[in-house]
Each structure stands twice: as structure tokens, then as C-alpha cells.
Structure P
Amino acid sequence: MVSTWQPDAAMLDFDMPGASGYEVARHVRRTDSSGKRILLVAVTGEMPPHEVAAKCYSAGFDLHVAKPADVKALAEFVILGITG
């Protein structure tokens, strides 16, 4: 889907059917040949957040957000991440 749609950003939860958020992020980073880096945000309820964040960044995420997310801060990060 990413290869045909090419979104600017994607928010991924880890409890998705068929693949974990880690797997999806790794796949996106491995297969993105467009030259445009998709901003990936991990949204998780897993604890403790600092341990999950390290795994997120190593999988290719740009940001880890613990639930419940601060929507205003998240929107600002995504807008800045997309516009540079």
C-alpha cells in the first residue's frame, strides 16, 4: 500500500492484525524507494515507554507516543516533520 499511496506520514499502533507496528515500520523503511522519507509515528499503550521508545527508533520510527497521546503536540510534530 505504501508503494502506491506514498503518504507523507503514518501513525501505527502495535496491535494491528497481521503484523506488528515494528514489522510494518521495518518494511516501510526497507522498501521505500521513492526517495521521500515517510514520517512514521508509533502510538502505543505499552509500558514502560522508555523501553518501547528504544525499540521504536531502532525499527525506523521517527517518534514514539504513549497512549493517551497529546493530540496538539502530536499534530505539531507531524506538521514540522512533513514541512521540514
Structure Q
Amino acid sequence: MSLDEKFNAAAENVKNLKSRPTDAELLELYALFKQASVGDNNTDSPGMFDLKGKAKWSAWNGKKGMSQEAAKEAYIAYAEELIAKYG
């Protein structure tokens, strides 16, 4: 199975967790997914009243410089960790 196939499978499997991960875990998962699929964050920061958007933007921006391949590997490992923890 290629890295892309493993990444896509992990992205699908993590949608079926039996219970909801913490907000911090979801932000980490989001940031790794965006870095793996898009690369470095090249969007403007959301406004100060968009707290959720700002948290997501900051999490993704924190992954700047990580290669897409490394982000895919990290996403797969983190998704497997969440699946083991939450079912």
C-alpha cells in the first residue's frame, strides 16, 4: 500500500471514532491533514472574532516547513493512535 493510500485510509478510518477526541487532538489532526494535503499555510489569518478559524489556522501554520510526505506519515501515526484510544 502506498503512502497516499495509507493516508486516505487513515483519513476515512478516523471519521468513524466511537467517541469524540479532545479539541487539542482534533486540531493536531486537522493541522497534519492540511499540511499533508496542501503544504505550508499560505492563507491570511482569520479575523480576531473567528476563534475557531484562528485556532485551526494557527495549528496548521505551526506545521510550516514540514514536508507533505512527513506530514502524511505523522497523520497516519496520529490517526492510528486516536483509533486505538477512541475505538
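Summary table
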| quantity | calculated |
| --- | --- |
| Comparison of P, Q by percent of Cα pairs over 20 Å apart - largest value held by | Q |
| For helix-only ellipticity at 222 nm (-39500 (n - 2.57) for each DSSP H run of 4 or more, over all residues; to 500) computed as -13500, the structure of P, Q it came from | P |
| Comparison of P, Q by relative contact order in percent (Cα under 8 Å, 6 or more apart) - largest value held by | Q |
| Of the structures P, Q, the one that 3.1 was derived from, the read-out being distance in nm of label points 7 Å out along Cα→Cβ at positions 33 and 57 | P |
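No value in this document is a laboratory result; all are computed from the given coordinates. A quick note: this is a predicted structure, and the numbers were derived from the prediction, not measured. Cβ atoms are built from the backbone, for glycine too; each structure is taken alone.
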